[in-house]
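As structure tokens, here come the structures.
Derivation of every value follows stated rules applied to the coordinates shown; laboratory data play no part. Bear in mind the structure is a predicted one, so any value in this text is a computation, not a measurement. Cβ atoms are built from the backbone, for glycine too; each structure is taken alone.
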Structure 1
Amino acid sequence: MEPFKFVEHTADAEFFAYGKTIDEAFAHSAYAVASIIVDYKKVKSELKKQIKVRGRDMETLLYNFIEELIFLLDSEDFVLHKIQYLEIKKDPNGFRLEAEFQGDKVSNYEAEKAVKSPTYNSMEIKQEKGKWIIHMVVDI
């Protein structure tokens, strides 16, 4: 199973991310976003970032997760290479996600495009035939 694939979109970047678990599908969404910016597989693991985000539902959690990834890029010049761990848990207020990112300063690489923000446009998270599928559009 491929981790993610992009589809044609007029002005933004639209993708599907897949996973055997919801955690894996979220991780593959982050890799899809990182791949818009640079070839994330070539990024070195020089820095670590711990993140924690919450959402009242899965869609809000995904939005906040991708927004945090973009925030790290904009505020700390951090670009993702690898997700060391990612865990989603249900709590009384919805869901929470904890993850550890490994990566480097984006200024050490040739950035291809900028990602401005996640969107709720066409966002869908579903489980189908034993796998999780995320459909998402990000503003570039």
Structure 2
Amino acid sequence: MRQLSRRAWRRSRTSWDSKPRPVSDLPAVKRAEETIVEKPWGYEVRWAITERYCGKILHVQQGEALSLQYHEHKDEWLLVVRGCVDAELGVDGGQLTTHRMREGDSVHLAPGIRHRLTAVEDTDIYEVSTPEIDDVVRLEDRYGRAPK
């Protein structure tokens, strides 16, 4: 398959949709900081939430961990963009396997995959998922958020 240079790719993108649009059709520009959600392990920036997808940046502080959890419907991809985490992954009731994830590493978490992230150092992670942001089944949580 032939690959386009960056310049050719940019030109090809502009040719298909070069019609002027009314100002009322333009998307709104907003600051991502307006959607910061504080968490016991750090914070998340929810920068895109639509009916079809959700985009977040997770900032996990060194030594902190997300819950051991799974999602019934939510399907997500995680990409480490800065730092390092230990990702514990498992299926059903099986044993968890730990994977060290560094900058540039990604993982797909389909519904039902048990997972927990623990930051080896301050870490930023891009999360792109389906929009079910409240679909979290916590199994263990060091901050007391799991059911007893």
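Values as computed for the structure displayed
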| item | result |
| --- | --- |
| Given 13.6 for mean count of other Cβ atoms within 10 Å over residues 34-41, calculated: source structure among 1, 2 | 2 |
| Source structure (of 1, 2) for volume of the Cα convex hull per residue in Å³, computed value 172 | 2 |
| Test item: FRET efficiency 1/(1 + (r/R0)^6) of positions 26 and 42 (r between Cβ atoms, R0 = 41 Å, to 0.05) calculated as 0.75, pick one of 1, 2 | 2 |
| For 27 (relative contact order in percent (Cα under 8 Å, 6 or more apart), calculated) the corresponding structure among 1, 2 | 2 |
| Value 13.1, 43, calculated as Rg and Dmax of the Cα atoms in Å, for residues 50-121 alone, assigned to which of 1, 2 | 1 |
| helix-only ellipticity at 222 nm (-39500 (n - 2.57) for each DSSP H run of 4 or more, over all residues; to 500) from the coordinates reads -8500; which among 1, 2 | 1 |
| Origin of the value 1.9, where distance in nm of label points 7 Å out along Cα→Cβ at positions 74 and 106 was derived from one of 1, 2 | 2 |
